[in-house]
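Values quoted throughout were computed directly from the atomic coordinates according to the rules given, and no laboratory measurement underlies them. The model shown is predicted, which means the values in this text are computed figures rather than measured ones. Cβ atoms are built from the backbone, for glycine too; each structure is taken alone.
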Structure P
Amino acid sequence: MFNIVILGFDKALASAIAGMADLFTLTGVSWNRLQQQAPTPKFKVQIASKDGQPIQCINGLQLNAHIRFDQIDNPSAIIIPTIGGHIPNVLADNPELLQLIRYGERQGWLIAANCTGNFLVAEAGVLNGRVATTHWGYEAQFRQRFEQVDLHADLMLTRDGNLFCAGGGQAWFDLALHLIEQFHGYDTALETAKAFVLDYHRDSQQSYSLLKLAKPHKDPLVKQVQLYLEQHFDQPLPLEQLAAQFNISKRTLIRRFNQAMDIAPNSYIQSLRIEAARKRLEQTNQTVEQVMNAVGYEDTSSFRRLFRSVTGLTPTEYRKRFGRKFRA
């Protein structure tokens, strides 16, 4: 039986700890019961804390620990859950956890972390030069703090040797299912996903992320252009016409916009249109063609291709996942 140890710490996300404990503990149990077969547990699951004392999670719940960090003995995997508190404080408050991660790396343990829990793995130094992901909303903070990590925040899951990383806050179930597959194969992981009614093999965080449209800056001209674009993005906007609107040259417009926003004007317009399309797909029952026309596109294939490149989903797939359910 494989031994999974979840490393608890104060201000962790309770659901990431308890949820993964449930999934691993009930692998080979829940599905078998549904099939009226004898349960066959596949994992032994333990929660560890630095001193064996209960963990005070960010939501106020206390979770009991089974063992201390120094009692962990040859685990099949150690798992670092999501940080729920202020990340710099949690990193500073957990030197024992960082030391354990470094020790586990030297021993060749399988190390897996979820969401902002990847900050702890990176802080321990074991992600330097290696592929990782984290929650899309913390990408900039992660990159600033850990420049040597090969971060791919668009991905839901990454693996680099013995290191596994998962993205969003509730990606713990993606991570757990992936590890179940690693240890017991695809069929067992799929059965577990079906028993818990979970989507399996989500590949990307793109469809969940917010478009980064408004980088703070102090250029008054660019702010005026942004306001104009937000009000007219659904109209044809040749850059020559846009520049003339503000009595500047096309070259000046592109230069000022790039300096202030780190993005070209045309790319910014496309981002505004795709964000507007997302909202319409979420909140209305307009057809894809109606949405496309409403946000300023005329060519269906180009719109679908661009939408998928930004969100990771086709417009139809996006609506199925995020759209409101309208009554006929």
Structure Q
Amino acid sequence: MTNTEALEQVCGPVAADGVQLLEPRDVPLGGVRAMTVRRTLPQRARSFIGAWCFLDHYGPDDVSATGGMRVPPHPHTGLQTVSWLFSGEIEHRDSLGTHCLVRPGELNLMTAGHGISHSEDSTGATTVLHGVQLWTVLPERDRGTAPAFDHYVPPVTTVDGGEVRVFLGSLAGSTSPVGTFSPLVGAEVRLRPGAEVALAVDPAFEHGVLVDAGAVEVDGTPAPVHHLLYRAPGATTLTLRASGDAEVRLLLIGGLPLGEQIVMWWNFVGRDHEEVLAARTQWQAEVAGGPATRFGRVAGHPHPPLPAPVIPGQRLRPRG
């Protein structure tokens, strides 16, 4: 997924109990019938949860009305993209030659490293598109790594009153074999109405809970639907309670605080203005038909690659 937004909004501060509620904002992805996503990361008051730096939550969208997801080839640097669906199907192509489908309950993870390009399109079999896309920052020592792609179907782990699918890291006795470049956790959690589960978590991690459906409390704090609730490090358990009469579905993410500053602009993650500018310049040269020495070519896509937007006149400022 490409980042079309430059503005960031202010959200509330971290409370004394280490909780911060991050409100979503609507961001159109573009096109004649623009598909709109709800973005909860980044925000001005919170850039990261662990190494997680970007979270778009979309749907359920009737693709006959919205046109679905249509994102032609575009570049990435310095990050990993994590795709997770609740319904629908997305066709992924990248410059490594990968051509695969993203389906509900299946992880597609793409490591950009020093540079990659890819495309994402909902398929003709999709009637309702619903899911999330997240990015994680590659730490300084690993951000120049070679591009890669991983696909994984996590098993369903039963917990009291619900189930968990762990696609990254470890939770509820389940561990994903997919490698990450910093300690992370990512899982889908479902709870039956009235159920409560206390999940053992790493106290060194900060965590985020994105509510997709249902009424839920996180350690006693209500988390409204479509919001992202942040929990500071220190807790050894995270207690989730389905407080309404409907099933709850949520996404749990977390990780060690990154402890680094980055510049994130469009689809590039770097460490300063000049690095991001160089990536944009290289991408524009490749879009114009120059040698695809950094980002490569996406074969088989019917549309040309997306040109980069104009970079701001002022210097891009690091955040962290």
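Of the structures labelled P, Q, one was used to calculate helix-only ellipticity at 222 nm (-39500 (n - 2.57) for each DSSP H run of 4 or more, over all residues; to 500), giving -13500. Name it.
Going through each structure in turn, the value belongs to P.
Could you tell me which structure in P, Q was used to calculate mean count of other Cβ atoms within 10 Å over residues 73-80 as 19.0? Don't skip to the end; give the middle numbers.
Details: P: 19.0; Q: 26.4.
Derived from the structure labelled P.
Supply the structure label, taken from P, Q, corresponding to relative contact order in percent (Cα under 8 Å, 6 or more apart) with the calculated value 19.
Computing relative contact order in percent (Cα under 8 Å, 6 or more apart) on every structure in P, Q gives 19 only for Q.
Using FRET efficiency 1/(1 + (r/R0)^6) of positions 89 and 145 (r between Cβ atoms, R0 = 25 Å, to 0.05), single out the structure from P, Q with the greatest value.
P
If you work out volume of the Cα convex hull per residue in Å³, for residues 49-240 alone for P, Q, which one comes out largest? Intermediate results must be reported in sequence, preceding the final value.
Values: P: 188; Q: 116.
That would be structure P.
Ranked on FRET efficiency 1/(1 + (r/R0)^6) of positions 193 and 225 (r between Cβ atoms, R0 = 35 Å, to 0.05), which label among P, Q comes first with the largest value?
Looking at the calculated values, the largest one is Q.
Taking Rg and Dmax of the Cα atoms in Å from the coordinates of each of P, Q, which one would give 23.5, 77? If you can, show how the numbers build up before the last one.
Working: P: 23.5, 77; Q: 18.8, 59.
Value 23.5, 77 for Rg and Dmax of the Cα atoms in Å corresponds to P out of P, Q.
Out of P, Q, which one gives 2.1 for distance in nm of label points 7 Å out along Cα→Cβ at positions 25 and 177 as computed from the coordinates?
Here the read-out was taken from P.
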